[in-house]
Structure P
Amino acid sequence: MSMSRRNLLQAALAAAAFGGLGARTAFAAVAKVALVLPGSIADGGWNQGAYEGLKALEAKGFKTAFTENVAQAAIPQVVRGYADDGYDLIVGHGFQFGSLFAEIAPDYPSQKFFATTTAPGGTKVPDNALYLDSRFAQVAYAAGALAALMSVKKGVGVVGGGDNPTQQAMVKAFKAGAVATVPGLQAAGIITGDYNDAAKGREAADTLIGNGADVIWHIADLTGIGAIQGAAAKTGVKIIGSNADQMALAPEAIGTSFAANNAGIVEAVAGMVADGSFKGGGAWAPPVDFLWLTVAGSGAYNAKVIDEKTWAAFQAIWKDLKDGKIDVAAALK
């Protein structure tokens with residue numbers, strides 16, 4: 001899907017889900033929004049999508065700032081710096097901001113904090129902090145199901161990035177979705193421990209393929225691009241992209257990408273702050289089909305890689321996930 005086409009889709013989804021929020025061009029107040037990213041704005045996926053949302057806000061008149069590639073140890077200093085500078089909303093993009101925002105937000109009661117991760121367990125969420133129910137397990141289950149349907153050899157694999165609870169749960173959900181869809185299929189995952197090392201991603205993909213996988217998904221940002229490169233170099237291996245439309249990276253091998261609508265999410269939350277509808281103290285749970293989009297160039301899937309029958313079978317599973325008919329939490333026990 002082209003960038004302009006995707007932006008139109010994001011706006012339409014936001015308008016449908018949030019009473020026209022995505023279509024607004026003017027707000028009651030001009031908000032200052034800061035975005036803190038653990039990775040690069042050019043990673044082609046997770047971080048880049050959020051940055052695109054920030055740029056869209058800038059075009060609407062918001063005052064914006066961002067810092068990319070922030071190491072874990074430096075995050076508190078960067079976040080407090082933006083808060084001290086009077087930014088109305090500080091967006092922390094990733095699991096790294098979970099407990100941190102619960103600790104920092106009470107020190108800045110006039111400002112808002114939004115983290116694109118689940119709320120920390122066992123901790124009261126401050127009224128000016130908001131978290132996101134990203135349905136990571138659901139999308140990973142869906143990717144596993146689709147990979148299983150695409151596989152000829154009955155072997156699929158996923159390459160992970162940082163070794164953290166979210167990634168571990170996603171790998172587990174991917175495997176659960178795969179084996180539930182095609183009984184007897186072999187599903188495996190490798191967590192590399194790094195989001196920013198393409199060589200590690202390529203090595204992990206090579207290992208999974210060597211062990212019988214003929215469909216590879218990744219959840220690993222720049223490391224995942226290496227996984228795509230490694231898989232694309234192997235004959236007969238198919239790929240599912242992650243976090244953005246990645247078909248251009250391997251147009252003959254990528255069937256679709258589960259693109260995180262990070263741009264739409266950042267825009268929507270900033271709009272809540274600007275129009276006074278922001279409600280902290282817990283998690284925001286937008287519809288799963290707003291959070292995740294299946295994209296492949298100008299369509300939802302690449303017909304060179306996925307046939308119509310396979311896509312129809314996947315769509316039935318995807319609908320059941322959206323409608324809550326598949327209990328992913330139970331599948332992970």
Structure Q
Amino acid sequence: MRFLPDAEQTAFGRNLDRMFAAADTPSAVRAWARGEHGPGRELWARVAGAGVFGLAVPEAHGGSGLLPVELGVAFVELGRHAAPGPLVETVAAAVLLGRFAGDGLAGAWLPRICTGQVMASLAMPCGGPYALDADAADAVLVVSGDPADDLHLARDCDPVQASLDPARRLARPRDGELLATGPGVREAACCAADWAAFATAAQALGVGLALLDRTVGYARQRTQFGVPIGSFQAVKHRLADVLIGLEFARPLLHGAAVALAGRAPEASAEVAAAKVAACEAAYAAARTALQVHGAVGYTAEYDLSLWIGKARALRGAWGTPAECRAKVLHK
């Protein structure tokens with residue numbers, strides 16, 4: 001059992017890092033928050049072209065198979081660069097639809113998700129009543145019912161609601177065309193929820209790493225009393241605490257990926273542990289970034305705010321800290 005990415009997986013992450021760095025993602029994020037989806041769509045096409053969505057699509061439908069380790073590597077980089085759009089939800093939708101290979105649903109949707117032709121969003125009881133970026137998505141899937149065993153393709157959505165992260169545009173979808181029903185929907189939804197929580201954890205880890213990098217760089221440049229503020233013990237200790245939190249979350253994320261890859265019975269609990277650790281570490285990184293940057297950290301025009309808002313929003317997405325801890329304790 002290996003808990004570290006191999007050389008090929010590491011190279012994949014580095015290539016994504018370079019690709020996003022050259023794409024000016026902050027501008028795309030700001031445009032997305034205004035409801036202008038063009039730059040975000042261009043970035044989406046690059047993500048699909050790099051094969052990221054194919055990591056959640058079976059080979060029979062044009063993907064690379066279900067590869068959570070590689071998917072985790074990709075979503076760390078997506079978080080590091082604050083990429084906009086329903087990235088997690090598209091992956092979860094692909095996993096959900098992949099469980100319906102026998103009735104044509106998978107064949108109808110997965111090849112287009114894999115190539116980036118379809119941007120999907122997803123609303124399930126475990127993820128809350130809202131669908132992310134439904135105004136931009138080509139398809140919004142809704143799992144509903146009591147128990148949750150009906151899968152619909154939403155016909156439309158309510159107006160967009162405000163979010164902690166302006167680039168995360170939330171809307172309540174309305175049930176539309178019934179695509180599938182029965183216990184199979186409930187089982188597929190549980191599997192998709194695990195993958196959504198895992199991708200969110202990886203994204204949060206990337207957000208935390210970006211916040212730490214930017215805060216360390218600022219602490220080296222900002223001076224007070226004639227010396228860089230990074231030389232103060234109080235600042236060093238806060239930054240060290242953030243680094244420790246992020247590094248403790250990383251092996252939990254890798255362990256969750258291994259559990260998902262092996263379809264282990266304890267995979268849900270492993271994912272929950274990774275999510276609470278990564279999201280709490282990212283949230284701590286956001287608080288520290290605000291304290292070290294001072295008043296400029298609160299400025300919406302300053303790029304740091306893009307990551308701070310995302311860290312706060314991801315903390316509660318696809319499982320609150322309390323829900324994740326409960327799942328770990330009752331595994």
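Nothing in this text is a laboratory measurement; each read-out follows from the coordinates by a stated rule. Quick caveat, the model's predicted, so the values are computed rather than measured. Cβ atoms are built from the backbone, for glycine too; each structure is taken alone.
Of structures P, Q, which gives 1.8 when distance in nm of label points 7 Å out along Cα→Cβ at positions 47 and 135 is computed from the coordinates? Clearly, the read-out refers to Q. Source structure of the calculated read-out (volume of the Cα convex hull per residue in Å³, 119) within P, Q: P. Ranked by mean count of other Cβ atoms within 10 Å over residues 63-70, structures P, Q are led by Q, which has the greatest value.
Where does the value 3.1 come from, among P, Q, when distance in nm of label points 7 Å out along Cα→Cβ at positions 95 and 303 is the thing being computed? Traced to structure Q. Work out which structure the value -13000 belongs to, where helix-only ellipticity at 222 nm (-39500 (n - 2.57) for each DSSP H run of 4 or more, over all residues; to 500) was derived from one of P, Q. Only one of P, Q returns -13000 for helix-only ellipticity at 222 nm (-39500 (n - 2.57) for each DSSP H run of 4 or more, over all residues; to 500), namely P. When mean projected area of the Cα convex hull in nm², for residues 143-222 alone is calculated for each of structures P, Q, structure Q comes out greatest.
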